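J.: These notes open a run of structures that come right after.
Since every read-out is calculated from the coordinates, none of them should be taken as a lab result. These numbers were taken from a predicted model, which means no experiment stands behind them. Cβ atoms are built from the backbone, for glycine too; each structure is taken alone.
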Structure P
């Protein structure tokens with residue numbers, strides 16, 4: 001069995017340093033921001049020198065670009081009925097795909113946003129439209145655009161298997177190979193999926209999503225939850241320190257659907273301000289990697 005464990009490592013000094021810190025942690029996967037996540041990024045291209053440094057770092061650390069994920073900006077609301085915000089979100093997603101394609105990485109993921117008019121079906125169509133817009137704006141390359149399930153706070157969309165499936169259903173068949181979805185364990189728990197309900201709970205959740213969408217997830221975010229079951233709180237914790245606990249992660253890793261895709265930690269760091277040239281791995285990342293490797297049967 002091959003598991004590609006990684007993390008969203010600190011990128012102080014540049015995204016190439018995020019890759020080097022991941023490599024120093026023994027990781028085989030990585031998640032990055034290609035631009036500041038608090039802004040749309042709809043005008044931001046990526047400089048060739050950044051691309052060169054990043055690709056060199058991946059080569060040095062032996063992290064396969066196929067297992068690198070770029071996380072879309074948090075402010076992108078592709079589900080909104082507000083046309084001005086929707087247009088900027090589409091543009092931001094397209095630019096994210098442009099930057100990530102230049103980097104040669106396997107996928108981008110994004111939170112679909114909020115259906116502020118409470119029309120869930122229309123929201124699914126709007127999110128799909130943004131995906132199609134991005135894919136048509138960047139017609140070449142192997143980088144895929146993946147929906148991430150949400151914790152379900154307020155009117156946020158895509159917290160259930162049915163809602164994720166509704167988005168993908170509105171993507172034209174010819175473009176479907178370039179899109180898909182991934183699952184965040186904290187978001188699952190916070191949105192009401194009880195990963196501790198039984199020994200088979202994790203398998204049943206994955207079955208539900210696969211049956212609804214017609215495919216298995218293309219990545220996992222491995223996060224414990226500070227919030228209680230169904231709390232809709234997107235508060236990540238180190239695995240074993242939250243209310244999900246270790247056992248569901250053991251069962252997830254035992255499931256064949258966790259193989260050969262990025263398995264990304266988005267858990268707390270001990271040192272959020274390393275020096276720009278410091279490749280030293282974060283102690284919490286090392287702690288989590290030791291734990292994850294121990295869960296592999």
Structure Q
């Protein structure tokens with residue numbers, strides 16, 4: 001009987017630190033996973049948008065000077081996608097177009113027609129900033145009015161579908177992000193609140209013997225920040241392991257990854273944990289500081 005009472009007295013006021021760290025880590029892990037999902041979704045959207053192309057067919061028998069002028073004009077246009085300072089613009093001669101067609105179909109139309117009916121053309125990728133239906137139509141109209149240009153072609157329906165779908169996906173992901181963030185904050189806050197319940201008598205006793213509120217808060221807030229940082233770091237370790245595993249299983253996945261953005265997510269996870277645990281602890285300590293002794297029970 002004495003051993004039982006002694007065991008209970010040792011447990012009185014104990015802080016369930018392991019449970020708090022584990023619960024906080026799980027909540028932050030879910031947040032980090034969704035953060036990585038957002039990054040990959042955004043990069044996938046960017047990749048899809050950067051593959052929207054215009055094909056500009058030229059009039060036949062254009063002089064080299066005219067082709068050079070058109071080439072220079074296209075290189076200067078802001079709607080032509082730039083990567084590492086290089087315009088994503090390619091000239092395809094009618095001979096190259098014919099060779100590609102024969103290679104793909106296996107049929108040599110040159111033997112039947114005795115001439116090459118194809119035209120020289122330029123293909124360029126459109127910057128995502130200009131991928132609205134009205135803007136793309138203006139670009140097509142502007143290019144079609146050039147004297148060197150015979151026809152301008154782009155997959156109009158596909159571009160509109162991509163733009164519409166990407167907008168809907170972005171709205172859904174943002175809504176899920178805010179909902180998930182709210183759930184995580186509530187979950188961690190309640191975990192801290194329950195853990196601090198075991199400390200209520202200690203907090204009130206310190207207050208009754210004359211300790212100031214800031215003196216009482218400091219060790220609890222310091223411990224809360226350390227728990228948040230530790231839980232966030234543990235979540236980061238799991239996130240890195242899962243990301244490495246995913247990269248091994250999906251070979252194309254690294255193409256969608258930007259190390260800087262991934263590091264930002266990994267860096268924000270411990271900070272988010274520290275902020276939430278600090279805030280939850282601050283509220284809980286204040287509650288028990290100014291609660292009457294009778295209400296502690």
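J.: Given structures P, Q, which gives the highest value for distance in nm of label points 7 Å out along Cα→Cβ at positions 167 and 183?
T.: Q
J.: Let me ask something additional. Taking 5, 18, 18, 15, 13, 10, 8, 6, 4, 2, 0 as the value of P(r) over Cα pairs in 10 Å bins from 0, in percent derived from one of the structures shown (P, Q), identify that structure.
T.: Q
J.: State the single structure among P, Q that was used to calculate FRET efficiency 1/(1 + (r/R0)^6) of positions 71 and 287 (r between Cβ atoms, R0 = 35 Å, to 0.05), giving 0.00.
T.: Q
J.: Right, something else. Among P, Q, considering only distance in nm of label points 7 Å out along Cα→Cβ at positions 23 and 119, which has the greatest calculated value?
T.: Result for distance in nm of label points 7 Å out along Cα→Cβ at positions 23 and 119 over P, Q: largest is Q.
J.: For relative contact order in percent (Cα under 8 Å, 6 or more apart), which of the structures P, Q scores highest?
T.: Values: P: 19; Q: 30.
Checked P, Q; max of relative contact order in percent (Cα under 8 Å, 6 or more apart) sits with Q.
J.: When mean count of other Cβ atoms within 10 Å over residues 207-214 is calculated for each of the structures P, Q, which structure yields the highest value?
T.: P
J.: With helix-only ellipticity at 222 nm (-39500 (n - 2.57) for each DSSP H run of 4 or more, over all residues; to 500) derived from the coordinates and found to be -23500, which of P, Q does the value describe? Mind dumping the intermediate values first?
T.: Values: P: -12000; Q: -23500.
Derived from the structure labelled Q.
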